[in-house]
Structure I
């Protein structure tokens with residue numbers, strides 16, 4: 001299969017997300033990109049796990065990093081016997097997949113797929129680290145291709161020269177959506193709320209959109225309602241860290257309030273991705289709580305007085321009545337009808353083909 005990251009922005013290229021090579025994994029440090037292009041070098045899979053926890057890579061980046069971390073784990077245990085290698089990789093799979101609590105279900109699909117690829121490589125007598133990396137690239141291609149289909153359905157919903165508002169950084173769908181729009185000659189405008197406290201909207205989404213040649217505007221997180229009313233927005237769209245089968249969507253904190261505003265302004269909200277069978281109801285979601293000191297600063301500069309308290313849930317949950325449609329690789333579904341997505345036997349977005 002042709003590489004599906006072709007013609008996408010720098011940070012969406014596989015090697016620039018996370019990559020295993022010669023006993024180490026390099027991960028683009030998205031905490032400081034684009035002001036600085038720097039890679040965190042990991043020598044052990046536990047260092048990859050720590051990098052994911054520490055937000056070195058975000059959005060869908062951890063899915064690639066997790067697979068490359070499994071390749072690194074295979075390098076670490078390469079001199080052990082087969083059984084001990086499998087035991088080591090099973091432990092690595094458990095640890096890496098649990099790096100961040102809200103996305104455990106999706107991460108388990110990825111690391112367990114890598115584990116199966118490792119078992120096949122051991123039986124075939126071929127180098128396991130490279131086999132896992134090849135497996136990861138193949139599954140990235142499959143996932144990117146599915147996202148490409150999602151992008152086509154999403155762009156169908158955007159009027160010619162329309163304006164879209166995003167939330168946080170949707171990773172692959174951002175690049176694929178813009179590539180699809182460009183191929184159609186639809187010069188859409190992209191409005192990116194900054195997405196505090198990590199500023200993914202300002203630093204990542206806006207950079208990708210600008211790199212791909214689109215009119216891009218960054219606004220602060222307290223401007224969306226006024227912008228929608230005064231400047232006009234045709235579509236509000238976001239990806240999701242989990243799409244529960246009951247229609248509730250888990251995404252970066254702030255998505256819920258944007259969904260409320262969009263509904264009030266009669267602007268359609270389209271969520272991109274595939275439903276998660278692992279979350280039949282949204283009550284199974286554990287919202288990750290991060291360091292409460294972090295909202296008290298901006299890019300390393302403290303903005304609140306000493307002694308002031310912070311509060312930092314990483315995600316929120318948007319109810320289905322605010323969502324116009326779930327845009328999948330099989331079409332656009334009502335959030336109340338997600339079981340139909342799996343009627344064809346589709347594996348979803350993150351179950352890896354071995």
Structure II
């Protein structure tokens with residue numbers, strides 16, 4: 001999963017990036033996109049590793065991309081280069097400044113920054129959709145394609161992000177590849193000072209985030225960066241002093257998985273115990289392709305054991321002896337925690 005951290009200069013975006021990835025890249029740098037990868041903690045992987053004692057264990061991963069912020073006032077808008085860098089991301093995390101930054105003029109206004117970013121994305125998407133619709137009409141494309149772009153245009157003109165349109169109503173295969181920003185999943189991080197870091201999102205800001213079909217969370221990036229460098233025991237104590245139950249990274253990962261509707265399934269064995277990330281509702285055939293294209297191409301069946309069932313019996317042989325092994329076809333919808341072995345022939 002590739003998540004782009006975006007926002008206006010001075011929002012603390014790069015500090016959030018450092019907090020999430022454990023890196024120490026310099027702040028205030030307006031160059032190229034920087035990449036960092038973190039593993040997704042999963043106690044189920046740890047438990048399965050103790051049973052199988054594999055040569056390798058592999059957690060699911062999230063890739064964070066630090067997209068350079070736009071310098072100067074948000075009123076200047078996003079540059080063409082900035083827009084393209086944002087379009088390259090699978091999902092967006094907008095970092096909003098809600099702390100006093102002496103390098104910037106005026107008091108922080110996260111709601112104004114949110115509205116400005118939303119407006120920029122609306123205009124950028126509308127320009128693309130209008131051009132594509134005009135071309136479809138000139139080329140006398142089929143009615144379904146034209147209707148799809150007309151629906152997108154109408155929503156954007158009403159300043160509604162396309163992510164709000166349900167899948168049955170919008171044929172996303174026709175807009176895929178155009179880098180439509182308002183159809184990207186959006187997580188909004190409100191970067192506050194230490195005093196207000198644990199306060200829940202409320203009021204107009206929270207309401208607008210929800211109206212945009214986004215999720216939101218709060219943190220103090222500078223403090224979280226310090227916490228990330230502590231020993232685990234010290235982390236818990238420090239978080240408790242701040243009124244927080246878990247780190248920003250843990251909260252971010254959980255929010256991202258919920259927002260993107262992601263789940264994990266597992267492959268196990270003596271060589272490796274591994275987590276694979278897919279969207280909820282993915283069938284066994286497509287999930288097999290996450291492991292290797294050959295498994296998808298030559299798929300025969302999937303042998304599935306839910307994690308809880310496996311832990312109840314303790315071994316693959318015990319699961320089989322109890323008749324609890326599920327033999328599933330291509331259309332089986334993989335569930336979170338499924339342990340899956342794919343039979344295939346190519």
Structure III
């Protein structure tokens with residue numbers, strides 16, 4: 001797959017942009033805060049109409065505007081072209097493909113895959129469990145519609161259950177109704193994570209061996225509650241959850257360990273090693289998505305390529321190969337030749 005054009009109106013700090021990206025390597029060059037990542041983020045909406053930077057809609061709409069609009073033109077391996085349009089407004093997001101509304105994101109999933117990675121991904125190692133859960137949901141949900149649907153269903157039920165727990169006297173029947181609706185999704189999430197995270201770990205080992213990205217790194221699932229114990233756990237914790245006004249157990253509290261030589265990578269790996277672990281995990285996701293999606297994902301690399309030394313940069317490109325379009329950003333000119341480069345300044349894009 002190739003993204004051939006990105007148009008955005010009132011998206012983040014971009015009043016209007018119309019950028020031709022019909023090239024295997026595209027580079028957005030400029031100082032920080034000028035709009036490089038914003039265009040990359042707009043491109044990423046093509047996959048599931050969601051940002052890779054935030055779960056909220058409001059930050060995506062330019063200040064003072066009611067709606068943000070993005071159109072991404074794509075071409076597949078058979079030279080078939082499609083136009084994906086996304087509209088974002090307070091409390092709503094809609095998508096169309098070639099003028100036809102998309103009524104099911106799960107059905108849309110995998111048609112136009114992208115994989116994004118950026119320097120902030122260090123939060124995978126150093127950050128909170130919520131950062132790792134978000135990465136894992138994107139990694140699994142990017143090619144698994146059932147998993148994505150389960151995450152959304154569980155989150156909707158969780159919000160309703162938490163709202164009920166905050167009311168003065170919720171009935172046990174009402175809480176059980178939420179739990180009955182949430183349990184199938186919760187079990188699917190927990191079981192999918194337990195099954196697929198070891199697969200990601202194995203792919204990480206293979207990628208690391210080929211590219212030299214921290215072969216000592218591993219990941220290990222750490223579920224909050226086993227799937228078969230969750231229903232009983234909610235019953236036992238009823239009083240505590242009523243006091244807290246929140247659901248205390250479930251897959252929304254899962255985590256996974258990132259290990260280096262068997263130890264916590266946040267404590268035992270250097271910053272450089274942590275960066276390589278994150279890059280290795282991203283390349284492992286690229287490999288998995290390439291094997292599962294009908295078309296190779298587009299790589300969206302936000303300010304990361306300049307951090308690699310020549311040896312690892314060469315290994316990165318060897319791992320990526322020629323089958324993936326790469327759209328990258330940076331504050332310095334792109335590494336190597338063959339890039340379609342744009343200079344970015346205050347939300348405008350000028351071909352260099």
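General observations
- Given 2.3 for distance in nm of label points 7 Å out along Cα→Cβ at positions 299 and 331, calculated: source structure among I, II, III: III
- Parent structure of the calculated result 65, 55, 40, given that Cα extents along the principal axes in Å is the read-out and I, II, III the choices: I
- Ranked by Cα Rg over 2.2 N^0.38 Å, for residues 147-274 alone, structures I, II, III are topped by II, which has the highest value.
The numbers here are math on the coordinates, done by the rules we state, and not lab data. Small disclaimer: the values here were computed from a predicted structure and weren't measured. Cβ atoms are built from the backbone, for glycine too; each structure is taken alone.
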